[in-house]
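Only the coordinates and a few stated rules stand behind these numbers; no lab work does. Being a predicted model, the structure only gives us computed values, none of them experimental. Cβ atoms are built from the backbone, for glycine too; each structure is taken alone.
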Structure I
Amino acid sequence: MKKILALLLLLASFSLGAQDIDRLLPVRGFAIEAPSARGVDRFVQFVEEELASARINLLILRVDWNYAYTTHPELQDEHPLTKADVDKLVAVCRKHGIRLVPQVNLLGHQSWADKDNALLRVYPQFDETPSVKTANYSKWPNPDRLYCKSYCPLHPDVHKIVFDVVDEICDAFQADAFHAGMDEVFYIGEDDCPRCKGKDKAELFAGEVSLIRNHLSDKGRQLMIWGDRLLDGRTTGLGEWEASYNDTWPAIDRIPRDVLICDWHYERADLSSIYFAMKGLPVVSCGYRDLAISLQQVKDMVKFRSQAPPEMAHCLQGYIHTIWSSAGRFLRSYYAEGDNSNRRPDESVQAAKAVLQYLRDLAE
């Protein structure tokens, strides 16, 4: 009889819990490239129609140089977002209780394919590997090990410019947090760099994370980063993309404990979020284009939180769904615009729709 009563109480607790999405999954996020200036109104519509109804409460927008910076106008893209454009995004997120967080890639991702991004294009002296020329880029793998360039974290002038940009974009977004990217950093502590040569790569990475975190903390803001550089790719079997082969992973024990780790895995529903939580770091799982894997990641996070002691459950904060196409392309596919008769279904759109629907069902 006692066993039956215990089972009934357990089932009742799951039923009641299904009504409390904030307890089951405190962070319910969506991360995507910021819209173009002409796509802002359409994106606002997407937030109104889709994200709000799915109880999304965190929206990360990859802005990078797509903003009309006044502190460093030399770094802005052509036709960038204006303050008025951003005000529309702020307003719709505030209306629906969505925490809006801008992202500018720091440290890594300072180039793409054969083009330097704005920071290294305008300030080539910040390049960690100046002898590697992006114009000579060939597809991965290549003799230079070039995927994306990095800036030198020890250059004496880089942070003055970087922090001007960070402060301005956070002010524009009225944000209490900032996402610094920091994923897929393959160039760090390189022999090419007179300042970083021979330095401990984990120490360099942890130092950059801590410097950015401390700058944000002084202004009451939280730092968010992708988690791959904090995982040992060899021991875990996660490889050199979703984890580190270049010995940055010991930095996990050297960074402040309030940095939110966005733990992305796209080929399997890997369980490394538990590892981050056991280290005392707040963490969210992140999925992308595989529908089954993404749903498994959301469900796993709910399960982990229900089974963990309070100290770890507090660190296991939720899930962020990521999109890696432009906002315009994603929305065209999401709303099935144009002639789609001969196109294969967009897997990332299907996964996003499935996750959003799962969150709606979880909230009912």
Structure II
Amino acid sequence: MLGLPLALSCLVTAPLAAAQTLPDRWSESRAASWYQQQGWLVGSNYIPASAINQLEMWQAETFNRSQIDTELGWAEALGMNTMRVFLHDKLWQQDPEGFKQRIDTFLTIASRHHIRPLFVLFDSCWDPNPKLGPQHPPIPGVHNSGWVQSPGAQGLQDSSQYSHLKDYVTGVVGAFANDNRILAWDIWNEPDNGNASSYSAIEPANKVDLVTALLPQAFVWARSVNPSQPLTSGVWQGDWSSPDKMSKMSRIQLEQSDVISFHNYGWPEQFEQRVSELEQNHRPIICTEFMARPAGSTFDAILPIAKAHNVAAINWGFVVGKTQTNLPWDSWQRPYVLQPPVVWFHEVLNANGTPYREREAVILRQLTGSGKQ
């Protein structure tokens, strides 16, 4: 790795001397005991249909309580009991008290529907230049055309801003450290994603090096406030069959996580193989992203395998809306402006709450035992 700026080097190494005073990673027995209390976890990556990204979901001007209430009610009716929800560091810098209040409001709504969210703190996917304020409208025919990274390229490259990132993590996690309405904290989504098909031309050349150095610190910051909920960061690429075959990033993710999480959008055979690889860690496993119908990842094929292995299953996308993730990834190369795809890529429900495919709703209710068939 190229030499790090002095300020970053100090930030990375300084806390190590005090590591003994910080809470440790959960033991295998503690993680297993926690997981046994949860029941089988099923849900979606959630953002209201009216929001194009994390900022539009959470900013005061566009935070839509009634829509969240309606949509989480639909999730409850399907038997879902969790949702993976993305936060953003700029929201903390903009209005920390207001942000905490809106998180509390979201948790109150979610709890009313018996849903415990898994909150994501940082994210390396899509646009590296997030901006507060009104967000641009969706690009016609393009998948996730407005999603933004946290931190953005500027914040990642400027080590003088890392104290703000630390304040964000300790502020948010600390405020809800003992809140049993929260399932877990996902420290960083796909930390080494270079966005090759979308924004690679404007990504920092040393992005992976910077995140590799920062990710362990983000775990330290979260642990420093002693949360009662487990921490995780999901592996998503490479070979996980043994430590010597993993990337440095994947090793950090697995070694730091209290409970294991991963992403897989492949055929059921591949999904089950990935689960088998991760079972070697002897910790609970949460699939925090799956379900891409044309790629072979469907509710019909994946959910029975996940339940058989007691793996939590959180698919990408819930209600079709401004993220447009019912469109395939390749829409970045060929936007679906003349006609829709033959099959939806992600999403479970139409904008009016009816299922995209009724059979999927039946499968969800049957496997979760929600009652309504």
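Comparison across structures I, II (criterion: relative contact order in percent (Cα under 8 Å, 6 or more apart)) gives the highest value for II.
Highest-scoring entry among I, II, by mean count of other Cβ atoms within 10 Å over residues 67-74, is II.
I have 2.7 for distance in nm of label points 7 Å out along Cα→Cβ at positions 35 and 267, calculated from one of the structures I, II. Which structure is it? Matching structure: II. Largest in distance in nm of label points 7 Å out along Cα→Cβ at positions 131 and 187 among the labelled structures I, II is structure II.
Tell me which of I, II gives 19.4, 60 when you compute Rg and Dmax of the Cα atoms in Å. The structure behind it is II. Structures I, II were shown, and distance in nm of label points 7 Å out along Cα→Cβ at positions 27 and 355 at 1.3 was computed from I.
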